[in-house]
Structure 1
Amino acid sequence: MKIIAHEELNSVVSKLKAAGKSIVFTNGCFDILHVGHVRYLAAARDLGDCLIVGLNSDESVRNLKGPTRPINNEEDRAEVLTALACVDYVILFGERTAENLIAEIKPEIYVKGGDYKIEDLPEAGIVAKYGGRIELIPEVPGRSSSNVIKKIKTSNP
């Protein structure tokens, strides 16, 4: 199964590393999956042998984006992500940041979108501490879940 429970994480990561696989990790809400997400995830996967996606839980999304989000619940968002060929594993997390997951996984490469700056990432210190690398992937202009939501709202007065 591509969706892994937190209890399985160490076992999965140990097996991947023992097999000499380079792990790429990214995280996000991935609410209302769109072409920007798909291109981003495919580009992230191209950086290594295995892509693990940390998916914000419903509660975490509400804390980050407000009480009306997420649009899709965590189970649906996880299932949609696992249907993508570029995603090897999905793990849910409830914190505001992925710092704890990154500390456990210690991926060779941590990926975020180009709308971030490395110096502003709360996870940057942990990645630097174990000698990992951070890659920023350019965003697809005009493609965001927020834009999709706005379009739906303005199309349905």
Structure 2
Amino acid sequence: MPLVEYAGALQDLYARAGQPAEARKRAEMIDMIDKMEQASELNVNRNLAMAYADRDRKLDRALALVEAELPGRRDIYPYDALAWALYKNKEYEEAGKAKEKALELGTPEPAFYYHAGMIERALGQTDQARMHLEKALALNVRFDPRQAPLAEAALKGIAQ
């Protein structure tokens, strides 16, 4: 079975390269992976949840996937995915609680800080949002071909 992370990355790359038909094929591959996992009753896949949330697709499904994974895996990665899925579903207060758990170890993961910054921005916490977006970009200005430019744009929007 293809890895959902690669299908998502290829979707983004094809979209950026102006090849919407190829990008759409990769989006369909992500959906096929989800269907295969549902058929096998495997409904816990944080990576699939992130693929949907990052691309603003099937946000209810993204949240359900990560909520199903969390009871069996209570570490920082599912909490980050939970925070991001909640944010994408516009549940900002709950997203704020989950991002605190994701950040509690200070793991130098740029996506964690990007997610935190976007959540804080939605909550009107501009100083924290600025700090976390800056940290994400300081850790790796190219941490994700799709999300890093969004982090830069959000940071510019806060600075103005």
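Things worth noting here:
- Taking relative contact order in percent (Cα under 8 Å, 6 or more apart) as the criterion, the highest value among 1, 2 goes to 1.
- Answer label among 1, 2 for the case where distance in nm of label points 7 Å out along Cα→Cβ at positions 8 and 112, calculated from the coordinates, equals 1.7: 2
- For 12, 38, 36, 13, 1 (P(r) over Cα pairs in 10 Å bins from 0, in percent, calculated) the corresponding structure among 1, 2: 2
- helix-only ellipticity at 222 nm (-39500 (n - 2.57) for each DSSP H run of 4 or more, over all residues; to 500) derived as -23500 - corresponding label from 1, 2: 2
- Look at FRET efficiency 1/(1 + (r/R0)^6) of positions 64 and 136 (r between Cβ atoms, R0 = 30 Å, to 0.05) for each of 1, 2: the largest one is in 1.
- Structures 1, 2, by distance in nm of label points 7 Å out along Cα→Cβ at positions 16 and 40: label with the highest value: 2
We did not get these values from a lab; they are worked out from the coordinates using the rules stated. As the structure is a prediction and not an experimental result, all values here were calculated from the model. Cβ atoms are built from the backbone, for glycine too; each structure is taken alone.
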